[in-house]
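Throughout, read-outs are computed from the coordinates displayed, never taken from laboratory work. In this text, all values refer to a predicted model and were calculated from it rather than measured experimentally. Cβ atoms are built from the backbone, for glycine too; each structure is taken alone.
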Structure P
Amino acid sequence: MGQEFDRLVSVVAKLRAPGGCPWDREQTNKSILSCLLDESYEFFEAVDENDPAKMREELGDLLLQVVLHAQIASESADAAFDIEGVARGISDKLIRRHPHVFGDAAVSSSAEVIQNWERIKKGEYGEERRKYMTDDIPPALPALFRAEKMQRRVAQVGFDWSDVAPVLDKVEEEFKEFREALESGDADHAEEELGDILFALVNVGRHSKISAENALRVAARKFEKRFRYVEDRFRELGKDMRGATLEEMDAYWEESKERGL
């Protein structure tokens with residue numbers, strides 16, 4: 001395992017070295033950020049498809065991004081960090097934040113593990129970096145995922161409902177307010193109320209141990225499959241969908257559902 005990892009580090013270093021790959025040599029930590037996101041989402045897809053071979057491949061692509069970012073940093077004027085420092089840092093962090101495994105602390109539940117993790121994390125970063133509980137939740141996260149992280153974070157101090165029933169009531173309340181905003185013609189208010197509905201639905205998912213981000217991704221993929229089936233049916237008939245009625249399209253949509261799509 002160590003040999004294969006060292007081999008990867010050497011391959012990336014050669015790609016970046018004089019005489020290496022022109023494209024790789026031009027990249028910066030900023031220029032390849034989108035690649036990191038792309039590979040992360042491709043791994044999500046592989047997990048959703050329960051495809052081990054694809055998961056292995058996509059994890060390799062993710063690992064490449066980590067090694068490449070570290071290699072670029074190591075070449076900077078101040079040699080900011082290298083892959084060895086990255087590995088050492090995460091190992092030290094895991095040991096430090098798991099005192100119940102690597103130390104003499106005792107825990108009785110996963111909830112206690114999370115509480116200890118957050119307490120240790122806050123001590124590492126100091127009050128300046130974590131003045132507020134949500135300070136280190138990146139604004140660039142997908143909105144549903146970020147909302148869930150915020151809800152989980154504040155729940156640690158008891159700002160949460162004890163069960164899902166009042167959360168469902170909150171969804172109904174927010175939907176009523178959204179309907180009223182739409183009927184009033186106030187677009188800005190309607191947008192705000194729609195956001196409140198989504199935030200409340202994320203809370204429902206969290207209380208039900210369902211990831212809203214994953215649920216919506218699955219729903220979007222299901223919609224895509226079914227609508228592609230509708231498109232294929234119109235192609236088979238040699239008809240243009242733009243001239244079709246909603247009833248015609250809906251008939252094929254229902255047919256796609258009957259076929260298990």
Structure Q
Amino acid sequence: MFPRLGHGLGLRTAHYPRVTAEPCPGVDWFEVISENFMVAGGNPRRVLRAVRERYPVVMHGVSLSIGTTDPLDDAYLGALRALCDEIEPAIVSDHLCWSSLGGHTVHDLWPVPYTEQALAHVVGRVEQVQDRLGRRILLENPSTYAVFRDGDLDEAAFLAEVARRADCGILLDVNNVHVSCHNHGWDRQAYLAALPVERVGQIHLAGHSVDGALLIDTHDHPVCDDVWRLYGDAIRRFGAVATCIERDDHIPPFDELVAELGDARRTAAAAREERHG
């Protein structure tokens with residue numbers, strides 16, 4: 001259902017000169033933050049077109065706010081559709097969260113209540129988004145530090161049911177699984193087992209920070225050993241899913257990220273060998 005793209009990197013401003021100047025061996029594709037390129041013209045759009053000439057591109061949004069009770073933003077969806085039509089991304093994704101209410105938008109990605117009522121609400125909105133874009137989207141599991149007291153499903157089961165009912169895909173953020181399971185005392189293996197194999201279309205890897213008893217999804221460190229091990233488990237379950245490393249702060253030189261992407265490629269290869277061995 002979803003393209004097997006190999007291993008990619010999040011495209012960040014600091015690396016624009018390198019990525020547009022010469023080929024990037026070791027990088028199969030790039031992921032971009034959709035909102036950074038939704039204004040026509042200017043240098044970001046020029047860079048994106050140049051990258052797209054050489055590589056598959058995946059678009060990852062942060063403003064869809066699929067879980068809010070506010071109406072869907074038609075202007076936002078129109079701009080997103082226009083960017084999709086121009087760039088022809090291999091995958092389009094956003095988060096299972098809400099970040100707006102009463103017309104006000106914040107920069108946090110808050111979790112939804114995992115109830116049957118919220119499930120029906122999210123499914124209906126995903127269907128509307130997919131109709132507007134003319135394509136399936138992927139929803140990413142959140143990193144969370146608190147959950148609603150009332151709920152009919154656990155997080156993984158909720159995400160799986162959204163994917164089934166709305167006929168969308170799942171962007172499995174392995175670091176977010178590790179962070180949320182640590183913070184709430186959930187079972188990481190049970191989380192992976194609850195997700196339908198055929199719905200997982202992309203994987204994210206990232207680093208996190210430690211704040212007392214909590215892990216915080218900051219994307220400012222290399223991938224840690226626990227997340228590498230969980231990534232191997234994910235590949236053994238879901239197969240050769242397109243994998244991206246995200247880095248949003250303390251961004252290292254480009255070659256360091258390419259080297260880390262090589263670690264991901266080797267981890268995935270070893271896991272696939274075990275899966276088929």
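Here are the numbers for this structure:
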item	result
Read-out distance in nm of label points 7 Å out along Cα→Cβ at positions 218 and 250, computed value 2.7, structure in P, Q	P
Test item: Cα extents along the principal axes in Å, for residues 50-169 alone calculated as 53, 38, 29, pick one of P, Q	P
Structure with the greatest value (metric Kirkwood radius over Cα pairs in Å, set P, Q)	P
Structure (P, Q) behind the derived value 23.5 of mean count of other Cβ atoms within 10 Å over residues 90-97	Q
Read-out Rg and Dmax of the Cα atoms in Å, for residues 146-193 alone, computed value 11.2, 30, structure in P, Q	Q
Entry that produces -13500 once helix-only ellipticity at 222 nm (-39500 (n - 2.57) for each DSSP H run of 4 or more, over all residues; to 500) is calculated, selected from P, Q	Q
Of the structures P, Q, the one that 1.8 was derived from, the read-out being distance in nm of label points 7 Å out along Cα→Cβ at positions 2 and 66	P
Read-out relative contact order in percent (Cα under 8 Å, 6 or more apart), computed value 9, structure in P, Q	P
